[in-house]
Every structure is written in structure tokens, then in C-alpha cells.
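Undergrad: Listed after this line are the structures, all set down as C-alpha cells.
Taken together, the values in this text are just the output of simple stated rules run on the coordinates, not laboratory data. As the structure is a prediction and not an experimental result, all values here were calculated from the model. Cβ atoms are built from the backbone, for glycine too; each structure is taken alone.
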Structure I
Amino acid sequence: MSEPKHDCDWILKAMVAVAASDGHLDTREIGLIQQIYEACKGCKLDAGAIARASDANAQGNIKEEFTNAAPRLGDSTKEEIIRSAYLVLLADNRIMGEERKQLLDIAVALKIPEIHFGAILEDLTNSLENKA
């Protein structure tokens, strides 16, 4: 599997990893992944590309890939990876243990301190509540 070249591709990798960690990708998760990716990269992503990303993730070692990428990714990109993946985690209105663990594993691999990880999630939760 080739390594992502663009920050948005790392965001896609994380979103798909979290969404698929409960065993399946539902239509709301796929739709949200498509919206976030399009906003980031400026191009549409079809469901087939998401399925291929899921297959590629399943064949690789997500934690290792993010650990290797961490030194090359800026703090803002790391935060966006976590924010985007957390949004997808919330898409199906239930948070499964596997999804939460996958998100935490990605944060650890990216070397995001636990307190910062919590702050990212809290900030996103607060902004979502303010929009409601």
C-alpha cells in the first residue's frame, strides 16, 4: 500500500479506520467522510474509493503508519485528523468501544498528549452543541 501524500489523505485514512472499526461503514458515515474529504481536498470521493481505503487499512498497520507519519505532520493536521475521525465516530449516533479505541490509538500514534486529545474532543463537542 502506498503512503498518503496529502494531509487530506491522512484524514481520510483516520476517518475510514475509525468508522470501519466497529465492523462496517454505514451510509451516514460514508456521507460524512465524503463531505469532509471534499471540503479538505476540493474533489469528490465516491463510495468505492472509501471501500478501497477501508480494504487498504485492513491490510496495513494503522498505528504503525500514523507513528511513522507523525514527525512529518504538523500539529494542525494532527488535530484535524482527530477532529474529522471523531465527527465520523459520532455520525451513527452511537460510540462503540472499538471506534473509541481506534481513535485513541491514532492519537497516541500521532504523539498527541492525552490532555490535548481530550481538549480537541471537548472543543469539537462544544462547537457541535452550540450549532444545535
Structure II
Amino acid sequence: MDNFSIGGFAWRIAFALALVLLTFNPAGWSYYHWLSGNFPAITPMQAVIGIALLVLWIFLWRSMMQAIGMLGLILMAAFTAALVWLFVSWGWLDVGNATTMTWVVLVALGLILGVGMSWAIIRRELTGQASVDQVEEDH
């Protein structure tokens, strides 16, 4: 599990995209839409799934931030925004279409989370430097 592979990278991207799009998407098939249907009444199943989604969001966010840090997040967001700007300038995306731009933002968020999840492994493979979350001190 420590070695980088395209398959592992793809699974991390897919997992992050699924989490983002299951939480909210413009198609109307998401936890947000399911919950908002009867809000403020919440069923036990909605509570369980909501807490599970929250746990997964915290896990992905913390893992990504430990791997890339705030500077990495800013750089990845800036790169993604520049790509979107490029695609808009080529006429591939219409900024006037709110649904399309919502999809773009959600997919970008999923990609940033997925790449962030893989970054520590990619960095280790490229540089030979391992990431350490916590160093234990001997007393």
C-alpha cells in the first residue's frame, strides 16, 4: 500500500470525487438534496449517513493538508483556477452557465482532495523523502 501506482492514484481520485459528489451535486441526487427534502426533520438513516460523510470529509481534508499543507492547497487551487480560465478562454466552458460551473468546481475540489491524498506517496517516490506525521520522543 506504500508504493505509488496509477491504479492507487485513480482510486484515491475516484474516492474523493465520489465523496464530493455524494455530498452535493447539481443533478439533485446527493445527501444535501435528500436531507433538504424534509428539513428540519431528520431520519436516523440521514443522521448516520451524515455523520459518516462528515468523518470521511475530515479524514480526507486532514490527510490532504498533512501531505500538501496550506501552500500546496493554495498552489493546487490556483493551478486549477488557471486551467478553468484557460478552458473558458478556449470556449470549452461557459461561465454564464451556473450548473456547468458548479460541476467544474465540485470536480476540481474532488481532484484536489484526491491528488492531496496521494501527494505524500508521489513525493516519496520522486525524491526518496518520506513524510512523518508525528515523531515520538524517548523519555
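Undergrad: When helix-only ellipticity at 222 nm (-39500 (n - 2.57) for each DSSP H run of 4 or more, over all residues; to 500) is computed for each of I, II, which one produces -23500?
TA: Values: I: -23500; II: -25500.
Corresponding structure: I.
Undergrad: Moving on to the next point. Out of I, II, which one gives 11.0 for mean count of other Cβ atoms within 10 Å over residues 86-93 as computed from the coordinates? Write out the running numbers ahead of the final one.
TA: Numbers: I: 19.1; II: 11.0.
Only structure II yields this read-out.
Undergrad: For distance in nm of label points 7 Å out along Cα→Cβ at positions 6 and 70, find whichever of I, II sits highest and give me its label. Please list the in-between numbers first.
TA: Numbers: I: 2.6; II: 3.7.
Top value of distance in nm of label points 7 Å out along Cα→Cβ at positions 6 and 70, among I, II, belongs to structure II.
Undergrad: With relative contact order in percent (Cα under 8 Å, 6 or more apart) computed per structure, which member of I, II shows the largest figure?
TA: Sorting by relative contact order in percent (Cα under 8 Å, 6 or more apart) in descending order puts II first.
Undergrad: Please state which of the structures I, II yields 19.8 when mean count of other Cβ atoms within 10 Å over residues 30-37 is computed from it.
TA: Structure of origin is I.
Undergrad: Computing FRET efficiency 1/(1 + (r/R0)^6) of positions 38 and 94 (r between Cβ atoms, R0 = 41 Å, to 0.05) for each of I, II, which one ends up highest?
TA: Biggest value here belongs to I.
Undergrad: Which structure, out of I, II, was mean projected area of the Cα convex hull in nm² calculated from, if the result is 7.5?
TA: On the way: I: 7.5; II: 12.5.
Of the options listed, only I reproduces it.
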